[in-house]
Structure I
């Protein structure tokens with residue numbers, strides 16, 4: 001079972017990205033599971049989930065790290081035992097550091113589990129272009145992410161997107177930085193789940 005941890009601010013497009021990835025993987029014959037930290041932000045359409053055969057689990061906690069050892073582990077094991085998905089997406093609340101959550105899940109040593117690179121989704125138009133203007137958790141998310149997806153570029157100027165990319169690369173020179181088009185082609189989606 002592959003596990004992909006996707007984080008980012010509210011409104012950055014995490015849910016839509018997960019649904020796009022799930023639709024693609026489902027079309028390739030994969031079974032998909034989704035774990036959502038329930039804070040009322042995520043909007044997964046039950047009809048779409050049902051059509052794709054996607055199973056969901058909610059983590060009802062204010063803070064993923066606080067409930068990690070029980071809720072995340074329990075939900076991953078339950079999904080694995082009851083549904084046996086090929087891929088599970090964990091959508092984190094906006095202040096959670098995806099790379100830290102990935103390290104915590106690695107320490108759980110779950111059987112037959114492969115962790116994919118941690119992904120940070122940022123809304124280009126809403127993202128600051130100066131490091132000293134970033135909220136602390138946003139800076140730490142950028143610094144630790146393995147893949148950074150600059151999302152909603154169709155709503156931003158080329159100059160601002162360029163400045164966002166520059167800041168992101170200054171803060172994290174090792175991350176794969178991608179600009180996400182509104183209509184995501186298979187080649188783009190594959191870059192997120194390698």
Structure II
């Protein structure tokens with residue numbers, strides 16, 4: 001476990017890794033029809049998720065997760081893949097996982113959860129929860145990462161409840177809790 005943490009922490013501060021990840025995430029939708037490129041994207045998304053899960057912040061100045069490119073590209077790709085979700089449900093699940101995990105390092109004690117990520121991700125979650133595309137495994141993964149995302153939103157909003165009242169309101173307005181109860185039952 002310590003080796004995995006060390007490796008993830010090293011990647012979190014590696015500018016070369018950031019450049020390569022950005023390059024991979026700039027793929028066009030037509031590139032996803034190539035099995036080879038799709039596998040490369042899946043590996044990239046899984047590595048980003050592992051870095052987000054297992055790394056420690058050693059030097060805030062060199063933290064590549066603070067780059068605005070990663071959330072922008074992930075959200076853009078998530079929206080594009082969702083539009084054709086029937087074709088790439090596993091990719092959709094991996095993107096959602098990376099986006100949800102990205103909520104943690106982008107949290108700020110001054111503003112709370114990054115409003116750009118919140119607005120874009122929160123708008124997609126109801127549709128993602130209702131969509132049933134691909135295999136049962138892919139649907140389960142998408143539902144799982146939607147639930148994790150909602151949990152992260154709620155957890156981080158509870159750190160600063162007075163500043164994050166909008167998150168609670170949006171969760172209620174979008175009827176996300178109703179969707180969650182439907183999935184669980």
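Values quoted throughout were computed directly from the atomic coordinates according to the rules given, and no laboratory measurement underlies them. From a predicted model like this one, the values you see are computed outputs, not experimental measurements. Cβ atoms are built from the backbone, for glycine too; each structure is taken alone.
Which of I, II yields 20 for relative contact order in percent (Cα under 8 Å, 6 or more apart), as computed? Kindly include the intermediate steps, with their values, before the conclusion.
Numbers: I: 27; II: 20.
For relative contact order in percent (Cα under 8 Å, 6 or more apart), the value 20 is produced by structure II.
I have 0.85 for FRET efficiency 1/(1 + (r/R0)^6) of positions 137 and 177 (r between Cβ atoms, R0 = 25 Å, to 0.05), calculated from one of the structures I, II. Which structure is it? Don't jump to the answer; show the numbers that get you there.
Values: I: 0.85; II: 0.50.
That value comes from structure I.
One of I, II was used to compute semi-axes √(5λ) of the Cα gyration tensor in Å, and the answer was 25, 23, 14. Which one was it? Walk me through the numbers before you get to the answer.
Numbers: I: 27, 19, 15; II: 25, 23, 14.
Answer by label: II.
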When distance in nm of label points 7 Å out along Cα→Cβ at positions 9 and 105 is calculated for structures I, II, the one with the largest value is I
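Here mean count of other Cβ atoms within 10 Å over residues 17-24 was calculated and came to 20.4; which of the structures I, II was it taken from? It would help to have the intermediate numbers written out before the result.
Details: I: 20.4; II: 16.1.
Going through each structure in turn, the value belongs to I.
Quick check: -22500 is what I get for helix-only ellipticity at 222 nm (-39500 (n - 2.57) for each DSSP H run of 4 or more, over all residues; to 500), calculated from one of I, II. Which structure matches? Intermediate results must be reported in sequence, preceding the final value.
Working: I: -11500; II: -22500.
Answer for the origin of the read-out: II.
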If Kirkwood radius over Cα pairs in Å, for residues 73-160 alone computes to 14.9, which of I, II did it come from? I
